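Next up, some structures in structure tokens.
What follows is calculated from the coordinates using simple rules that are stated; it is not laboratory data. Only a predicted model underlies this, so the values are computations on that prediction, with no experimental measurement involved. Cβ atoms are built from the backbone, for glycine too; each structure is taken alone.
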Structure I
Amino acid sequence: MPANLTPDYIKAEEKYKNAKTPQEKLEALHEMLATIPKHKGTEKMQADIKRRIAKLTDSSGKKGAKRTDFYFVPKEGAGQVVLAGPPNSGKSSLLKKLTNAHPVIGEYPFSTTTPVWGMIFFENIQIQLVDIPPVSPEFHEGWVFGIIRNADLVIVVVDIADDDSMDKITFFFDALNQHKIFPVPESVKETEDPAAKELKTIIAANKSDIGNFSENLELLKLTECKNFETFLTSSSESWDDKELKNQIFNKLDIIRIYTKQPGKEADKSDPVILHKGANLMDFAKAIHKDFAKNLKFARIWGDEVYPGQKVQHDFELRDEDIIELHIK
């Protein structure tokens, strides 16, 4: 049986071939395993990928070998968002505020030592939010950059009440660049260097409920943060997180598509998640390969079409469209 490898798998395999560090290799292998078609023709390939992951994850197979800790957070939900930044910026408190997670929260630096994640409940979907150990000149774990690189969006958390935050955030952005991670406010494009990654980024000016932060906010605009949208955030009960959650959803560039059977109401409890720009054929493939293979046409309900409009394979979908597939 032919493997029928997907473009995403081929891209991940190329990333693996160009990886220079164990963490980069591990990240690429996990992407290969996630994107490889799951059928009998790829069973040996899947087993080989799992063997290589196991070998990289635990290097204690040889006598005297030292175990090295690497962390990889499998993506869940509609997208993966990472909270990153300097120590004591309040990342863990923000994670607790936005999700169902219960991280260790301390007044001391580096209370987060391993990845911790929870799910943001946004309307009818869930978005994964990951808190990672901080990055500072004093100490940082090399593997955190692998997790940042794999994210769909990074939220750089800054303690806006800390007068030293400007120097800390400059170091953080420099560290990202050294690992060939380049934050961008909007468009993400392929780079000539396969090891480089452009990553959508927003800024959370945290602890905005503490003291007068207006001067620090102006200073923040003189750092690398000037290029990004900045949101005042807080873990206090009075802070309304709706605007930030809306922005997270918008930055992920995803759409929710609902399925409908002829003569029945649409099921809006479990939408199919696609990237903006996806068309009807992308939706059919996400449902099942046989639907894509045998698709004749579809009917659609949405804001920019008339109810039950008949559409063809290349029709571009919009958020919250309702689709009724018709098979040959």
Structure II
Amino acid sequence: MTDRKLILGIESSCDETAAAVVANGRDILSDIVASQADFHRQFGGVVPEIASRMHVEAILPVIDQALEQAKVKLTDIDAVAVTYGPGLVGALLVGLSAAKGLAYASGKPLVGVQHIAGHIAANYLADQELEPPFLCLVVSGAHSHLVIVRDYDEYEVIARTRDDAAGEAFDKLSRAVGLGYPGGPLMDKAAIGGRVDAFPLPRTHFDNSLDFSFSGLKTAALNQLNKLQQQAQREQKSWMDIISLQDFAATYQHAIVDVLTSHTMEAADQLNIKRLVLAGGVSANSALRRSMTLASADRGLMLTFPPLNLCTDNAAMIASAGYYTWKKRGTSDMSLNAVASLEL
């Protein structure tokens, strides 16, 4: 391999169609994202069939824009990296088909990338000095994982959610209180300045395990909301006249953040790990960033988290992960298929 390798990354696992060009897994030359969030908002969440069709429409223009922004041609690319799981299988197949076609037509290597590995790799783009080993908290709509990153493309999942993921818990309550989709950023915004102790909420912990569980917390918050709505109906007022939306969102958000932070710090203590990173869409949450920053500082730990544009799904992170996967494991062949529930 020569010193400079250009990776074209392609991502289409959910409702973002993305392409990017990254040099040597670290330097972003282009990063194009076509989001469907505004369209799916009217349905309160992603509609898989519609997402797949919108990916088909967007994928080639997005790839063209990524190459143009990077000022390179397909012939300049050294490998094509693409998400092949986990995610919505129809959406994954769109990006995978495009990547296969480009790799075959250009004679370039194809590299399949696991989506969570991509989120972890976003930190290599954020911190040029970051190297394994480190502990990563991966939090998104579908995942709440604690992962020991022992080396590039070498992972050990030491904790995961047993039911709802943190992002899913945000989405469900966001819809319930009328904020809509996507729930994470909307709840985060609504919580600004609110009380974090407006009503009691449980925190779930397991004996001899750092696994997460947010189902009980979600149910408790929904029950509290139902009680507020019943009281408001009796008193002929809005439930937000009893507890403000600001206080409700802040209390709920604080409970989620409290569990994520405490489990991460306990893992760091148990494993004597001094290097922490955040990854995934929920790593954009302002309360989580503050909580993790303060807890890390108290313990003398180094903490990295990506800039906001690299927290949500993007192709730069896929290109970065693809570079290291290529170096460690080599290429994928044309039989590579989409795997909706692909494990890390």
Source structure (of I, II) for Kirkwood radius over Cα pairs in Å, computed value 20.7: II
Origin of the derived value 12 (relative contact order in percent (Cα under 8 Å, 6 or more apart); candidates I, II): I
Entry that produces 16.4 once mean count of other Cβ atoms within 10 Å over residues 178-185 is calculated, selected from I, II: I
Of the structures I, II, the one that -14500 was derived from, the read-out being helix-only ellipticity at 222 nm (-39500 (n - 2.57) for each DSSP H run of 4 or more, over all residues; to 500): II
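The value 0.05 for FRET efficiency 1/(1 + (r/R0)^6) of positions 98 and 234 (r between Cβ atoms, R0 = 35 Å, to 0.05) was derived from one model only; which of I, II is it? Working shown, then result.
On the way: I: 1.00; II: 0.05.
Corresponding structure: II.
Just checking, which of I, II has the largest value of mean count of other Cβ atoms within 10 Å over residues 210-217?
Details: I: 13.4; II: 20.2.
Max of mean count of other Cβ atoms within 10 Å over residues 210-217: II.
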